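Structures follow.
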Structure I
Amino acid sequence: MFILRLLLFLPFLLSAETFPLVFHKAPTPLSPEATIEDWPRFFGPRDNCTSNEGPLLKTFPAEGPSPVFELARGDSYSSPILVDGKLLHFHALDSKETLDCHDAETGKRLWTFNYPIKYRDRYGFSSGPRSSPVVHLDRIYLIGVTAMLHCLDLKTGKPLWKRDLMKEFQIPQYFFGYGPNPVVHGKHLIMNIGGRENKTSGTCVAAFHLNDGTTAWKHEDQWGASYASPIVTKLHGQDVALVLAAGESKPPQGGLLALDPKTGKLHSRFPWRADIYESVLASTPLTLPNNQVFISECYELGGVLLQFNENLQPTPLWKNRLFGMHMMIPLIAKNHLYGFAGRNIPDTELKSLHIPSGKLIWQNEMRWKEEERVTGLFRASFLKTEDRTFALGEDGSFLELQLTPQKPITLQRTRFFYARETWTPPVIHRGLLYIAQNSRGFDGSVKRLVCYDLRAKEK
């Protein structure tokens, strides 16, 4: 019993660098009838934090879902990536950006890959990667905070090719280093580069051949690299790359680019950036039915719903200053958008918006007291599975919600830890939940990546 208790509290007693793996307990056996899906990139298989996984544990135990294992985490905001039973964990340790590949159910490390970096966040945030690995077929595409791009073999971690994008395209450090995730389309890896080869412009977006990393096409623009991820979607039956581009510039500029993902041809550009120097675009575009796209920022303009015509030219249907996301991507449900709108903790609320009219239906602070401490979801992230909706709060709370046009209903609530900067979205794979703790906790916990058992119990 003493050894078991020691194992449970070991991560709280040691630094993040001294415990590579703590294994707690084997998870519930996975039901043969379970629906499972890979999580191959930052926002999941559909780029909107949704998964078809299920069934999942119906009721949280009093102490919360059972931890399976936890891994030491260095500096990072990167999301865990889960593919075919493999867990990819991207973080910075000892001035090296490091990608560890683990068995997704035991935490056992299968291989590791790293390279040296020199980066210090000038605003005091994490000095590790912002972007997440992207897995396509048997390869991993990895871009770090200094814009070093690698292609690795998924099975072995062996590097297949690399490019120093910061050096090649003269990418500035920007506010928080390089951050957007790549997207794969066909035989190309599409990236918001944000180059500055010229004084006022450069390679804004580029595509690289997947097999060898050579350049397939480039789009030059004065807009830079944002912290939102490009996506490829269908508009009027055509594949379109949507890139929310913006960089550090005076005056600030940026917005949405609609490009042909095969050639880089520009279909249209829609400016959408606050007139504030230290503003960023970090919320990934969201595709809605009827050839509509929602984009937002939290500093000044808020959200806008764009209608694309057959020539792929956008027209704003409505604008709402009060429905702007900082980093998260909202959920769509029955003609409504639900999102955590606002810039910082004091002004962030969960809001419901009626899509056809652009009007706010309700807003809720989603705050409560725990042992005389006021806490809440704040700038939270959603995870939607089958017919269930979960939210990971900015300081480590975890809720199951029922979102209705009338109000939000909290179905159950637990807490994983007390820690700031819990901005990495929760990830589900094979019934296991992966939660990243990006900073040391108020409760003494260290930075770590924890796997929890969310599998449904046998009947």
Structure II
Amino acid sequence: MKKFLGYGLILLLLGIVVVAVIYYPRLNLITGFAAKNMCSCVFEAERDPETVTELDNNFDPVNLSETEVDYKNFSASSTVFGLKKRTAVYNPGYGCTLLPEESGKNSLFEYKPKRTFLESNTPYPFGNAEPIDTTFAEVDSSQLEAALENAFLEANKTRAVVVLYKDHLIAEKYAPGFTYKTKLLGWSMTKSITSAVLGVLEKKGQITVKQDDLFPEWEKDARAEITLDDLLQMNSGLAWEEDYTKISDVTKMLFLAEDMTQVQLHKKLVGEPGSVWNYSSGTSNLLSGFIRDQFKSHEAYLDFWYTQLIDKIGMHSMTLEPDLAGNYVGSSYSWATARDWAKFGLLYLNKGNWNGEQLLNESWIDYTVQPVVGSDEQYGAHFWLNSGGIYPDVPRDLFSANGFQGQHVFIIPSEDLVVVRFGLVEHPDFDINLFLKEIIEAVNSEVDSVVPQQKQEVSEVEI
């Protein structure tokens, strides 16, 4: 018996050595991801740690980590075999922020962003009261229900679907453990939020997409010629590696950098601005830094995203998470309910108009959906496009905010549709073309009766 125990111990030690050799350079990233994700899911989304471990952090190599939640100190810490401990800390109003390894620093921010909440009995989506039970002659509700059932087949790992048609909620469905009140991480859908904030600034006349000389650090070299348009379209010509499977620019930024707005800022120019498309989360965080530079105080920068965009459209569940320097991580970290994410899509479906108030210029929406050279007609200004027909059975005017693991806000103007989908499997494993095709077919049927749209009134209260 002792002999077998000895062999077992040797095999265990060998296993640890093998893991250490293969993964040690990435342990900081593995434990950083695990701690940050656990912290946000528990304290921001109010989920239990067991399901986060089982579902959200259960993929290679993050599943090597062991994560503990400290409810007393509002934090989560992760290690791999006791190595490379990383901790993320929760701050109300900010969500969770990942701390550097053994830095001794904390992420306790003294200032809390100002929020302006809508007070009304207005039905969703323009308000936050219960939605009107609406039917349309052209919508086959049973066919639509079947489409959603297909989206929730076990292999698809879908968590939430919301469908808005002609400014009304016509369908929604959630996986067990999730409801219309559950906050969900948008991942790179945050990039589209960042783009929208720039659109608000453009509407106010504070910026133009053609402006250059964007940062003092670029004044003395060719980077001064990079325009805001180049950054929004991801063709700045700056060096960047967006690879989540190894130590790369993006993983070092998200899990090691204290100020994420600085990482892309100091990259060299490796191509001619405006000529080479290169998807870059660093660029989105650089844009967050650019937005910050438009304000006299950091507090004004923090408030603007909420007061002039997010709370204007009643996305009151949304939380933008910052880096350790207090800058919003404009590439990746925003949380909101599926219903609130659908509101964001509705703003773009209605050409920047929210219930009678023009928050974005119509021309900004038109600009957003112009395909970027080199993207195979798949990308615009921080939104994804179907101009090239990547989804062949879906209208070419579709554009969307997309995020890691299949988070989407689809806007289809020709069908008057907004479709939100959250899950843990992305295209092509989750067949987006089929998913949207089935919804569109259900909307283009002819049964039921029509209920007229109602004018919606709202008021505001500052918090």
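Coordinate-derived values only; no laboratory data. Note that the coordinates shown come from a computational prediction; the quantities given were computed from them, not determined experimentally. Cβ atoms are built from the backbone, for glycine too; each structure is taken alone.
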>> Going by distance in nm of label points 7 Å out along Cα→Cβ at positions 117 and 437, which of structures I, II comes out largest?
In response: II
>> With semi-axes √(5λ) of the Cα gyration tensor in Å, for residues 277-324 alone coming out at 21, 15, 10, pick the structure among I, II it was computed from.
In response: II
>> Given 65, 52, 43 as the derived value for Cα extents along the principal axes in Å, which of the supplied structures I, II does it correspond to?
In response: I
>> Comparing I, II, where is relative contact order in percent (Cα under 8 Å, 6 or more apart) highest?
In response: II
> Who wins on mean count of other Cβ atoms within 10 Å over residues 261-268 among I, II, i.e. which is largest?
Replying inline: II
> Out of I, II, which one gives -8500 for helix-only ellipticity at 222 nm (-39500 (n - 2.57) for each DSSP H run of 4 or more, over all residues; to 500) as computed from the coordinates?
Replying inline: II
> With Kirkwood radius over Cα pairs in Å, for residues 213-364 alone derived from the coordinates and found to be 16.7, which of I, II does the value describe?
Replying inline: II
